[in-house]
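Student: Alright, structures below, take your time with them.
Taken together, the values in this text are just the output of simple stated rules run on the coordinates, not laboratory data. Since the model is a prediction, treat every value here as computed from it, not as a measurement. Cβ atoms are built from the backbone, for glycine too; each structure is taken alone.
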Structure I
Amino acid sequence: MAAEADGILLAAGGSRRAGAFKMTAAVGGRPLLRWGLEALRSCCGRVIVVAGAGAERIAPLVAGLPGVELVVNENHEQGMLSSVQAGAARVRAGRFFVLPGDMPRVRPQTLARLLAAGAASGIVVPAFAGRRGHPALLPAALLPGLLAEPAGSSLGAFIRRCGAEVVAVDDPGVLDDLDTPEDLERADAALGAGGKP
């Protein structure tokens, strides 16, 4: 399974609503970034971490980790799509996940479920309680189109246009992104209790 997918972990944002640089914030006893990184490493041959704002603070968190590549998106102020494209340009596997770095409660089992459920030729997204979430799993065949997507667009718009298979998962973490100090505190309490998403 590990060789069939790459992972893109998006960590380029400026954390404006969080009041501090959230990728290095302690959540459940480790930096927030490490939760998504470890989830992706559980089923991906390579993980591409896309940094932007605060790249110098992210680099030490990933330095020396096997199969992890750091990419700095110099255009991160243009929005999340630019970071998706910066990571997608490095994809080598037949499929790839895109996961925001501020979603620490996505379970590794959920990624494995998406890999097993989806056809290799289409996009797969998880849903919990009827709501679509992250990560998305995309086939490498769509890379040219994704890389050509205009700056004013988004990954969501691209997925809607291409269509996606929706896989129901028992994982509320696919909806749980952390934006505010209160979100970080809540996740810290939840993940600190058991140490697992």
Structure II
Amino acid sequence: MPLPSQTNGKLTYADYVSWPEGERWELIDGEAYDMTPAPTSRHQRISGRLFFVLEGALRGSPCVPFYAPVNVVLSEVDVVQPDMLVVCDRDKITPDCIRGVPDLVVEILSPSTALKDRRSKKHLYERSGVREYLIVEPEARYVERFALEAGGSFGMGEIFGPPEVLALKSLQGIELALSDIFEPDIVPSGSGPPR
């Protein structure tokens, strides 16, 4: 799809919503990023398990979990579609998108997005004030956690893997048993044992 001409060198949310439906894009600092190809089956299984755990744990609380695709408008030049997010301020939830900073953001790495998730999006989430950012590495089976510190920046990343339990800093009392998140993936019969 041809992108519209940029205003002041940056694309905006107004440009973004004018693009054809069915295509997935993100804007980071006014630059468009294509969201193809589609996620892998392993990515989707991990995403589904994680959402199931979060939705159950947050039931009855003011916090609401979402999974992709949902537009998160952090600014007029920053629109992302995290794999998963949790919003505790319901005023940020509109019929069309999330307008404002989520409390928790989760990105599940794939070869086509890993660099962007680790660099551009990490910096964006940090400067936007996301309280906790989880990067899930499905192949190596670990989660790297970045938590916003008092000075407004992410501290050093912490690594967690099965069979550890990750206690979320942004959502008090919520723990993720990573052995459940990284359970063996389903493989077709005759393809060998699950990994």
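Student: Once distance in nm of label points 7 Å out along Cα→Cβ at positions 37 and 101 is calculated for all of I, II, which comes out largest? Don't skip to the answer; put the middle values down first.
Tutor: Numbers: I: 0.9; II: 3.6.
Checked I, II; max of distance in nm of label points 7 Å out along Cα→Cβ at positions 37 and 101 sits with II.
Student: A value of -9000 was derived for helix-only ellipticity at 222 nm (-39500 (n - 2.57) for each DSSP H run of 4 or more, over all residues; to 500); which structure in I, II was it taken from?
Tutor: Working: I: -9000; II: -5500.
Considering all the candidates, the number was obtained from I.
Student: Ok, one more. When distance in nm of label points 7 Å out along Cα→Cβ at positions 85 and 181 is computed for each of I, II, which one produces 3.6?
Tutor: For distance in nm of label points 7 Å out along Cα→Cβ at positions 85 and 181, the value 3.6 is produced by structure I.
Student: Tell me which structure, out of I, II, gives 14 once relative contact order in percent (Cα under 8 Å, 6 or more apart) is calculated. Mind dumping the intermediate values first?
Tutor: Working: I: 27; II: 14.
Label of the source structure: II.
Student: Ranked by mean count of other Cβ atoms within 10 Å over residues 21-28, which of I, II sits at the highest value?
Tutor: Details: I: 20.5; II: 14.9.
Largest calculated value belongs to I.
Student: May I pose another question? Can you say which of I, II returns 9, 39, 40, 12, 0 when P(r) over Cα pairs in 10 Å bins from 0, in percent is computed?
Tutor: Working: I: 9, 39, 40, 12, 0; II: 8, 35, 37, 16, 4, 0.
It was calculated from structure I.
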